[in-house]
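In structure tokens below, several structures.
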Structure 1
Amino acid sequence: MRFKSTGYTPLMLLAQTCALLGFACYAVVLTTLQDEWHLSNLQSGLIASAFFFGYMLAVPLATALTDRVDARKVYLVGGLLATSGLLGMSLFADNFWTAIFFMAINGAGLAGTYMPGLKILSDRIQSGELTRHIAFYTAFFGIGTGFSYLCSGWILNSLGWHYVFGLIALGPFCAFLIVFWLIPPLAHEKWQGPMRIKLHDIFPIGKWKLVLQDKKASGFIFGYTAHSLELFASRSWIVAFFAFCAALSGETFFLAATTLAGVINFFGVPSSIIGNEIALRIGRQKWVCIVMLTSAVMGIALACTTGQSWWLIVALAIGHAIFIMADSSTLTAGLVISAQENIKGAAMGLHSLMGFGGGLLGPAIFGLVLDISGSRTSQSAWIWAYVAVVMWGVLFVMYERRNGWVDKVS
């Protein structure tokens, strides 16, 4: 079956949604596995972080390969890796170490699908509307993760945690099938003859140094790192937070904790798009600083609502989700615009790598602080845990304002 080039976008949006269904599986079953396997909060956070560790290990190779072979081939391998990681969690994971291993495989699978999926589009769409297709593709990350919370929660409540990973594994496998059957290979191979990928192709240290020497570009990268640390820590622990709030207050939320987390996640999609429009009017750096400070305030306010009415908790959770994501596209677009043309690819690779590095640290920091400040049954521990992940955005703003980054013209 063949489509017009613009017809590939709906297919890749569907494939991306399927590939991301495994994103929130662990966040949904975190408290269940913590009780069953007798895990500390740090161990629970490290399992969540293993997903981002796998992504970080695989993404430099995956992105380097897409410059040399059809990104479709990389995507197919990524789809199978993600499927294998989820099936491994369902069938073989029974303790901390096995979970670390299979979650890392799942993360590596995402690395093989997310950015290579974007490359599939850019290699096949030959028109002036490419940026619009890319905008939809990146926005669908939030939609895919939202459905991940919803589907995982429904399966957990009906069948148990093993089935969460086992059935959700069909998601990335369906993504594999969509790309395999409906996305045709490129007419001509990108690389002729033997392909040799050297270490400096995967980790272009020299180019990364040049990127970091550009204060404007490096500001967006460090901002994205702080943003991702807070974002992925919040997403990893939000279901456990809602469960604690419900148990403490004795009130029943109007939706299950997992469903609520999924619905709230959807607010980030328009927030990111609208945030970028505001940034174009008032300046990207100024908008990033406003959003990060507001997000920190909203996160701490949310943490202080334990024991309060469900409507207040939900309202602040929505507000926090909106402001976490309000600078997401602004940070990425700012980096793309400010990076020098001859090192733009390396800049985007470093941007992604450091962003998911923040994602690796966030859940573990959150869990560690929960442990050392009283465990997840303590109201004050949740406040300190949220402080520990939102403070990085505040520190970033303080440093960059002093460094003159905010005063640079967008």
Structure 2
Amino acid sequence: MKKIILLPAILFVAFINRSCANFGNDTINAVKTIGADESNLVLPQGFNAVAFAKGLGEARHITVTPNGLVYVKLSKLKDGKGTYVFNDNNSDGISDATKGFGNFTGTGIAVKNGYLYASSDFDVYRYKLNEKFEVIDPEKPEKIVTGLLNRHQHEAKAIALDNDGNIYVNIGAYSNSCQERDRTKGSMGKNPCPILDSAGGIWKFKANQLNQTYGDGVRYATGLRNVVGLDWNNETNSLFVMQHGRDQLHDLFPDLYTTKQSAELPAECMYELHQGSDCGWPYIYYDWQQKKKMLNPEYGGDGVKTSGENAQEPVAAFPGHMGPNGLLFYTGNMFPEKYKHGAFIAFHGSWNRSPEPQKGYFIAFVPFKDGKPSGDWEVFADNFAGGEAFMQPGKAKHRPCGLAQGPDGSLYVSDDAGGTIYKITYTGGK
């Protein structure tokens, strides 16, 4: 049973010209936001949401420290800054202190072993943190990875860290399906696909080594068109990712695929990765309806032929073109037991499901047991877009992008359309 949580439409912002918090060596003015959003989220019974912060613009991934500081990476500078940190000094669930720093935009952000890691679309940086998890020198980040490929298609460098001193970086493919002429009707695929040498996969680097390049890293997994949502699963001690599936099956091969097939296929897939994993892009796609790996039409497929490639099977598959941009394994104790160790996924929303209705713009949940999905996925938080009339990229009021868990077990969601950071808590009975 779901209920609609009517979030207050009143927004109160007070700028207090006094020092109220200290992040590193800088003091800042208080910014208090009360209320949530005009688009009422739909949540399961017993859950509530508030707007922890607003007005950030293109807020991408998010991370929360053990003492509750919230760091957010932006893909567009706000007041000349690309990273923001928020604090809830009075523990009312709403940010009342904020500071921006860093002059680079990007997507990835994470806290690990005394450092804040943040990525641009070319590089990965880190900032040393003090004992309060505040950035010590916000003007002088250390560059740990440099020179990553960016050809302005799938350029976001999402990151995750393991417990052995390694950082994993997505390098998305600058192509839809590695055609001779990208996104051109009838153009066949390059075989072998040269893009896979430097993109279309996950690269592993050392988290504590400066100025690494491709030659210092390892191509940890390949055959992944683009990954924005990824998370290290401490229960399985492995990396899980959400792949963005290819586009335009009907547009490029209209004799082989209907518009409805093109809207629903291929699946958006979750993979558990290990060293050497190959998920099959661009040679195959996964059909979530048939539960089969299919040969892509650029490589001789016709919508019927299954793949002969030895590509890895996904651990979960979802309808096509919903844009999975965030992944988080829940380890907190606030939510009911069914959510423990399960996966939350932020579906950013689609653009290319026409003439079918657009989908996404919600948070999904997948239950896990013993490190594997143990039931059907479900919609956990819905209506970020603001209703069916707004479920398009240019119209959506909000688009969920990043996910993070607070020290109290709450769930934070970033939004890169409206610039809101939501905080979801559970107050109902177990």
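Once relative contact order in percent (Cα under 8 Å, 6 or more apart) is calculated for every structure in 1, 2, which label goes with the largest value?
Details: 1: 25; 2: 15.
Between 1, 2, the highest calculated value is found for 1.
For which of 1, 2 does distance in nm of label points 7 Å out along Cα→Cβ at positions 61 and 109, calculated from the coordinates, equal 1.1? Attributed to the structure labelled 2. I have -26500 for helix-only ellipticity at 222 nm (-39500 (n - 2.57) for each DSSP H run of 4 or more, over all residues; to 500), calculated from one of the structures 1, 2. Which structure is it? Structure 1 accounts for this read-out. Sorting 1, 2 by Rg/Rh (Cα atoms, Kirkwood Rh), for residues 229-396 alone from high to low puts 1 first, with the largest value. Can you spot which of 1, 2 the value 3, 16, 21, 19, 17, 11, 7, 4, 2, 1, 0 was calculated from, given it is P(r) over Cα pairs in 5 Å bins from 0, in percent, for residues 53-140 alone? It traces back to 1.
Laboratory data are not the source of any read-out in this text; all were calculated from the coordinates shown. Please read all numbers here as calculations on a predicted model, not as lab measurements. Cβ atoms are built from the backbone, for glycine too; each structure is taken alone.
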